[in-house]
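Read-outs: derived from the displayed coordinates by stated rules, not from any lab. Fair warning: this is a prediction, and the values are worked out from it, not measured in the lab. Cβ atoms are built from the backbone, for glycine too; each structure is taken alone.
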Structure P
Amino acid sequence: MPKGMGNLTSLQTLHAFLVDGEDGCRIVELKNMNYLSGAFCISRLENVLNSEEAKEAALSDKQYIDKLELRWSDLRNEEAVKEEEVLEFLQPHSGPKELEILFYRGSKLPSWISNPSFAMLANITFYKCTNCRYLPLIGELPALKRFSIFEMNTVKRINHQFLRKDTTQGHHAFPRLERLAIDVMLNLEQWIGVENGDFPCLHKFTLEYCPKLVALPSFSSIKSLKHLEINYCPKLLSLPEEGLPSSVDFLVIRGCPALMERCRKGEGEDWGKIAHVPSIRIDNQEISSS
């Protein structure tokens, strides 16, 4: 991008900003561009020198951005610690409705992402954040409707720290979430901490390519759940003991040999847990529940 972009202080539409190397357009050019609006992507974030540069970009002053995409380059060898420091100072204004973080190599996501002051944030995507060890606390975001994960291969455990800060009774996680997609978490072994009343609005859940996951959390209290897909999780041995809620009307299971055997029509030990579902597909075969 050309140097001097920062002089366009009244600019409202700029869909993408590419951070150049030391002699090119730096992220600090964004400092006074506070009228940027709509969808905005900052890419090549590996070229941000340090947290001071990130802070000087003053993303928190850009109140008209609806969708923010923070993107590093896929193939590179950067210091993860530097990326963590940079991302911590790229905190946006509380107004965005969508947030995407792509190809980030840090071991933890920023603390600001858990702040419930993001009262309008409805859609979050983490894409190939391969070194992150934990999922951040986002279960208390009041407006979150869609959450998608793709390739977070270092996470081994999902627990209450993803769902809630306050463990007292009556505090329900993900109060507005409608769609949850988890795709490729190669080292995920355990998912615990889901309590009655969590995910009260969830209607579609897709879980794919978690080859080490041995058990699912309970879904029985999620009375809004309609669409459930469980694909290529070969160590899953059974459905939750409580079964599926009566609201589920579409179920897909693929690439889960033990689970598919337990769900065999009329014979499998888990058939009674799914017999009420009107539309069932197991290993790409449509199964009639009648």
Structure Q
Amino acid sequence: MTIILSLSQANNTLWAAGPDGLYIVTGSGLQQVPQPQENLYCCCAIHDRILVGGLPHGVAFSMQQGENWQAGWIDSVDAPVITLAADPLVEQSGVILAGTDGGGVLRSTNRGNHWYARNFGLRSFNVLALAWAPPAPAEAWPRWQTVFACTEEGIYHSPNGGRGWKRVECPEAVYQAIAVAPDFHMSGVVLAGSESSGLFRSVDGGHSFSPVPEIAGQVNALVATPTGWLLSDENQVWQSSDGQQWQPLAESRSALTLLAAGDAVWAGHEDGVARVDAGAVPVAA
């Protein structure tokens, strides 16, 4: 059984990561890629490298599709890295954020070579999920670099690309999934899922969140698509056009992570990877 906790895509290559290792997803299955972490939690693919998070190296990266690896230098934090999120403009900025289990947020400005703690404003240093907003429109001023962090007690907002954080208005809960609308700079919509307290929705740019009554329990994964939203609870995947009214996706099953890539949505399960569409037929295990 191949548990998949994280998915990422770049250069038409889909990567999957979990406690059993790192994989490239192919049409015929999962192709395992050697990597240096003893405990692997997450992956992040960008234009020139694949990064992995876990222990003992915190973050490691390869620029040769996993043939050779380097450990990123991390400033005074030895906590496991459990989530990675690249700036949508990472090719220009070099900025990637890492969420850790006990060390808060790490920030790199050189695509993972060096990392520094950026925890100003955080009350909890257990960071379970990160999500960037789309880049601000060219005419916007100031040009905020908006990113969100989920912790074991609340949701945090950063207007400056993860340099500093402010807790938003939300009930205290363990938040473990977050997704930002593609039209965020017009709609202001952000969704956040919790371990046991349901789904929460913001319409003011992520400054305050209110519960969505239809989804009241566990939310394992969330993803925004050009046409709406998908989430997974402990039983199946649900779909919505507005984040408020939800319908179960026919013949779906619970996912641990969801990724929108091109015209497809992919799910990581306890037994591999599947494309989430009509019938959610597994394509790799």
Quick check on the output: 16.4 is mean count of other Cβ atoms within 10 Å over residues 131-138, derived from one of P, Q. Which one produced it?
Q
Structure (P, Q) behind the derived value 18.0 of mean count of other Cβ atoms within 10 Å over residues 195-202
P
Going by distance in nm of label points 7 Å out along Cα→Cβ at positions 27 and 155, which of structures P, Q comes out largest?
Q
Given that mean count of other Cβ atoms within 10 Å over residues 147-154, derived from a single structure, equals 18.5, which label among P, Q identifies that structure?
P
Computing relative contact order in percent (Cα under 8 Å, 6 or more apart) for each of P, Q, the value 12 comes from structure Q
Source structure (of P, Q) for Rg/Rh (Cα atoms, Kirkwood Rh), computed value 1.04
P
